[in-house]
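Heads up, there are several structures right after this.
Coordinate-derived values only; no laboratory data. Predicted model only: the values in this text are computed from it and were never measured. Cβ atoms are built from the backbone, for glycine too; each structure is taken alone.
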Structure 1
Amino acid sequence: MKVFNYFNVLLTLLLFCLFITFSCRKEHDEKQPLEQAVSATAVKEHGHLKQTKEYQSDVAQKWQGLQLRILYQPQGVNPYGLNGVRNFAYCGIALYEAVVQGMPAYQSLHGQLTDMPEMPSTEPGKAYHWPTVANAALAYMNRHFYTATNTPAFQPSIDSLENVLNIQYESEINNAETFQRSKDFGRAVAEKVFQWSTNDGSLTVYPAYVTAAFPFWNNSAPNPAAIVGPYWGNNRSFVVGSTAGTASPLPPTYSEVAGSPYYEMVKEVYDISQALTDEQKATALYFNDEPGYKAGTHYISIFSQVMHNEDPSLGRYALAHAKTAVSMAESMINCWKIKYTVLLDRPTRYIRNVLGHTTWSSFIPLHPHPEFPSGHTQNAGAFAAAMTNIFGDNYHFTLHTYDNKGMTPRSYGSFNEMAVDIGKARVYGGIHYTYSCEEGRKQGERIANNILNTLKFTKD
């Protein structure tokens, strides 16, 4: 009897457990379709949480194309490429910071770039349309760099490009909330980056620069009367320690003694000028970059051409822009600091007064700043190192920068090959010494490599 009762109790407990288990499972199975329906509704209302790699870089390429049109103008916004390269850098940082939260493996440069403020954050679980974010950020940056005061003719173009892209993206998203959220976020990032840029020293009003006496460089004839960028080297560095170990030995000490290192350095420029081939002249003219096509702008143009050919995702474009632009801008700060410290004179005065060729002139015009190091080639070295970091050592490309001027396109088997050629171009032009071009390129390379080895774009 007790056994029977005990069996009944066990049976009852077993049936009860089965009932509870079945009920819970049924309840779970009944909830599944509801949860899926809620998820589908969220997708419909907020859009799929896409990453930047799922979008092409059309928006960035279009804004870069417009910026190039502005920079091609021989205006005060682009004195010898310095402001052009600076603006290119801050636009690249703004673009990267605007879309990096759609790049799960990557992180902000806050805490890595000097004095850079913390960037706004996206709302967790909310969708963002990254081309719209990028459009808002780049429109803000370009509108504030290229204002109605310094580029009045381009204000309608800036407004038009932003509006056309917004119309396109609003139609693609088909969700007013996501569209507005994306615009607001892009603008918020750009506001932070632009405000940070205003404190870098480039806007500081310094006293009139007083030139040194001969034999140092000065702006007396035969050098141009203008003086470009005497205080640019005081600008805030983008990356602390970026110039450590990058300095080259100083050029030879001034001497008028025949056969001295200085004498031979200048004489080489004269000797080359007396036997220029048509190809050497073409090389010098291609990288002369005047008027409007300043040296810094030419590298921005080359970057744009490569990006057009590669047609990368938006995230890959933003990463490449940030790496290349910061490397170039940093190298120019360093270059101009050295220029106005060493104050090496251009070849013309020495060739006329010491070598005795009184009517000699350089093949291309002299530039209104000291000779060492060559700014064009230091920029080339930094650009080449950054682009090699992105695309590798043996990247083949062809330059079409001056197709509209009837110049023959130039092809290279690597970015370094192009940088070396640019150094030769400045010597062929008669405005730089071989030493200044070779060492300028090396300094640019070393600075870029320091930056790329210091900045941590990816998360640990």
Structure 2
Amino acid sequence: MTRHPISLIGAWITTLSAFTFIFVFLLDVFGVHHSPYVGLAFFVILPVFFVLGLLMIPVGIWLDRRRRAKGLSPFVWPRIDLNQAKYQRGAAIVGALTIVNLLIVSMAAYRGVEYMDSTQFCGQVCHTVMEPEYVSHHEGPHSRVSCVECHVGSGAGSYLYYKLNGARQLAHLVADSYPRPVPSPVFNLRPARSTCEQCHWPAKFHGDKVSVIPSFADDDKNTSTPTTLVLHVGGGMPRFGLGQGIHWHTNTQIEIDYVSTDGKRQVIPYVRVKGADGKIQEYKTADVTDAQITAGEARRMDCIDCHNRPTHAFAASPERAVDNAIATGAIPPALPFARREAVASLKESYQDAAAAERAIADRIRKFYAGQGGAVPAADVDRLIAAAQFLYTRNVFPAMKVTWGTHPNNVGHTDSPGCFRCHDDQHKAADGKVIRQDCDLCHEMK
């Protein structure tokens, strides 16, 4: 029954796939391998060959019987008499192999789904495409939260939708037709109540928070001129008279709807506010038309409208990145002109990360070599390492991601952020405006 070449090849493919899968599965269980490509090969591609081999065996049997039927005798079904020992042995072998095959396929399916839900699969298999997102996630505040927890969620419907969306993205990858940079998927982000609010309680009272924004000069002393803000975060349960401050926007008794017209939610000409008393106010900019409001994207405001880069955050500028590095001590503040030289090296354009690292090191070493060896070599090395890190953390030439490519809506210094609405230009019919009043959100010290 298994003399046909297709059956024999199928049996060999299935057997080799099974033993290989079991071997690699054990390596994975004991944590021997860590490469995302190994996981892709053995938990996604290898099971396909295993099932293909299984299907080839009956196909070969059918073809072999068809050939015999044409040349020797009419096709008849084989007679199986389980009273005979040879058929009993054959049935036992087939039954045992079927159970083994089901176990292997089940393990492969489970491990394959688990692997495709891993951060490693999302960020490293399509290395160039997802490199900016993977690097920023790895270094971000939610690095211990897997990609699927925010981007896929639970439930068969959500899983099917995002896996089909992944198949579409794979087609773009194969055809080399994916956008550069990859835009923020604002159109299909899961609602904050299903993501952010699973850990962050909207009604929690935060009160005021002190934030120090570092800033350094380009002089030889890297003179520090920080800005200290008292942020009125507020929040809290409305029934206790709370819900003020910045987190007033997430007050459970308040409904804020808006319309954006640019596809990135950076241009917001219309805002509708329903207060706790049920009163509704509509605010519009002077130049928006009713047709534009109807055609725009209508949305109920939630956390992600301000915290739009909760984990995939990039520095807005080299100055911001270097100032933060000096403030945390990654760049030695006592090294003369450290801020100026780091910023200058990061503003240059480079072909790729390797070229950037070489050029940054050469530029900084050349500058300090001209200082007569008066600076500690260890401090120069720290400056070089920090500048190289900042570049590879924020700039990805292959994906056209650079400083400020992805605006962050928290604040209003480097991108419109709060000023998308709080600009004194959104007016209601009674003349009230959405105020651009600094004291609404913070006090400067």
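Quick check: 18.8 is what I get for mean count of other Cβ atoms within 10 Å over residues 116-123, calculated from one of 1, 2. Which structure matches?
2
With Kirkwood radius over Cα pairs in Å, for residues 100-139 alone computed per structure, which member of 1, 2 shows the largest figure?
1
Match the computed value 42 of percent of Cα pairs over 34 Å apart to one of the structures 1, 2, and report its label.
This value belongs to structure 1.
Comparing mean projected area of the Cα convex hull in nm², for residues 84-163 alone across 1, 2, which structure shows the greatest value?
Across 1, 2, mean projected area of the Cα convex hull in nm², for residues 84-163 alone peaks for 2.
Have a look at 1, 2 and say which one yields -14000 for helix-only ellipticity at 222 nm (-39500 (n - 2.57) for each DSSP H run of 4 or more, over all residues; to 500), as calculated.
For helix-only ellipticity at 222 nm (-39500 (n - 2.57) for each DSSP H run of 4 or more, over all residues; to 500), the value -14000 is produced by structure 2.
The value 14 for relative contact order in percent (Cα under 8 Å, 6 or more apart) was derived from one model only; which of 1, 2 is it?
2
Comparing distance in nm of label points 7 Å out along Cα→Cβ at positions 364 and 412 across structures 1, 2, which is largest?
Once distance in nm of label points 7 Å out along Cα→Cβ at positions 364 and 412 is worked out for each structure, 2 has the highest.
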